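In structure tokens below, several structures.
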Structure P
Amino acid sequence: MRVFALTGGIGSGKSTVAAYWRSLGLAVIDADELARQAVARGTPTLATIVASFGREVLHPDGSLNRAALAARVFHDADAREQLNQLVHPQVRRLAQDRFAALQQAGTPLACYEVPLLFETGQAAAYRPVVLVSVSEATQLARTLGRDGGEAATVRARIQSQLPLAIKARQADYVIDNEGSPEATRSQARAVLRSVCQDTHTDPSRYLEP
């Protein structure tokens, strides 16, 4: 089985493309979903996070308070790196388990949706890489419209990630999500067809001739 990557920045529309590919029958594994599993209530990883950052990062029911943890590490590079060292290995283990199950089921092609693909040095393992890209202004507007909050906070979140322009130079395919939903879907179909060709996968499994 071949696994390729889908990535993008906050508010770029990466999840929209992933959802569209899922509707076509493509297996898509979401690293964010795996991260939530890795730190679920009662997991060893959550216990280690609490030991490292204190019980104030928990909700009263014992689940992780993501907002509190984010506030704790966002402006502290060392704390953020410490958190990454706790969570990322577990996410990668869960991803490998998912890939193994898909391969066992005879799945020929899968997509790994990873927001911080380049930042975590995983791009080489999941070629080809597809990037969903928009302008920073669009990232800001869409994230504020989706999540609310203050523009300065969202802008800081955007700027904490590798710029999309730099990611675009390292990606194999770029989907421009500045236009209409149909324009994005059209690009997503074309890119998926190209990925199938690159990976010697029959595109008719997902796309009409």
Structure Q
Amino acid sequence: MYIVVVGGGKVGYYLTKSLINEGHEVLVIERDQRKCDAMAEELGSIVLRGDGAEAAVLAEAGANRADVVVAVTGDDEDNLVICQMAKKRFNVGRTIARINNPKNERIFGLLGIDATVSSTNLIMSQIELEIPHHSLVHLLKLKHSNVEIVETVISPDSSIVGRSLKELTLPPDCIISMIVRDGNLVIPTGTTEFQPGDEVVALAKVENEQALRRLLTS
């Protein structure tokens, strides 16, 4: 694959190095001359100095033949512009953007960016894995929506232990999709009762996550 990486900081550098090691053709766009020189010295002539948010620079980088454009600058607005331009002007098949402020994730999705990566959310997910009885672990955000797949483990002192699904008043736009109990998959029905240790997987609108968390973990 031909991949254009915009942003030659630490993220862009290590990403580019990994992609090259995997056998991909990669070109990096970076504005800072010192970063360009440092990367070119180690990785070869795969660096283009310029502003990746400018159409002329993307054209010079051959964005029209790129399979993927990845924007990993330190500025969310630049990353959004880069990915939108790659998508709409150069018809790039897949765009990936680094997000520094997790609040921007939803707007990136609404504006057609294929995938986003937020270091804040990744770290939070790892923290949540250590406290499964007190939080919802974010498993996946559905593309082009504000719906997430979340998971939690029912603690012995949860208020829903012994209660059936039909007895619960779920928040709007929230669905209990499955339960993993003693390693076995349970597709819940209205009469399914919750037990301590149940791993509950649910779909929830982002704005209703807190209400769902309170219901399942209180």
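What follows draws every value from the coordinates through simple rules; no lab data is involved. Being a predicted model, the structure only gives us computed values, none of them experimental. Cβ atoms are built from the backbone, for glycine too; each structure is taken alone.
For distance in nm of label points 7 Å out along Cα→Cβ at positions 64 and 80, which of P, Q scores largest?
That would be structure Q.
P, Q: which one has log10 I(q)/I(0) by the Debye sum over Cα atoms at q = 0.10, 0.18 Å⁻¹, as calculated, at -0.57, -1.11?
Q
Thinking of P, Q, which structure, once FRET efficiency 1/(1 + (r/R0)^6) of positions 112 and 192 (r between Cβ atoms, R0 = 25 Å, to 0.05) is computed, gives back 0.95?
Computing FRET efficiency 1/(1 + (r/R0)^6) of positions 112 and 192 (r between Cβ atoms, R0 = 25 Å, to 0.05) on every structure in P, Q gives 0.95 only for P.
Consider the structures P, Q: one of them gives 4.3 for distance in nm of label points 7 Å out along Cα→Cβ at positions 24 and 184 as calculated from the coordinates. Say which.
So the calculation was done on Q.
Which of P, Q yields 17.2 for mean count of other Cβ atoms within 10 Å over residues 32-39, as computed?
That value comes from structure P.
Of structures P, Q, which gives 34 when relative contact order in percent (Cα under 8 Å, 6 or more apart) is computed from the coordinates?
The read-out was computed on structure P.
Figure out for me which of the structures P, Q the number -16500 belongs to, where helix-only ellipticity at 222 nm (-39500 (n - 2.57) for each DSSP H run of 4 or more, over all residues; to 500) was derived from the coordinates.
Attributed to the structure labelled P.
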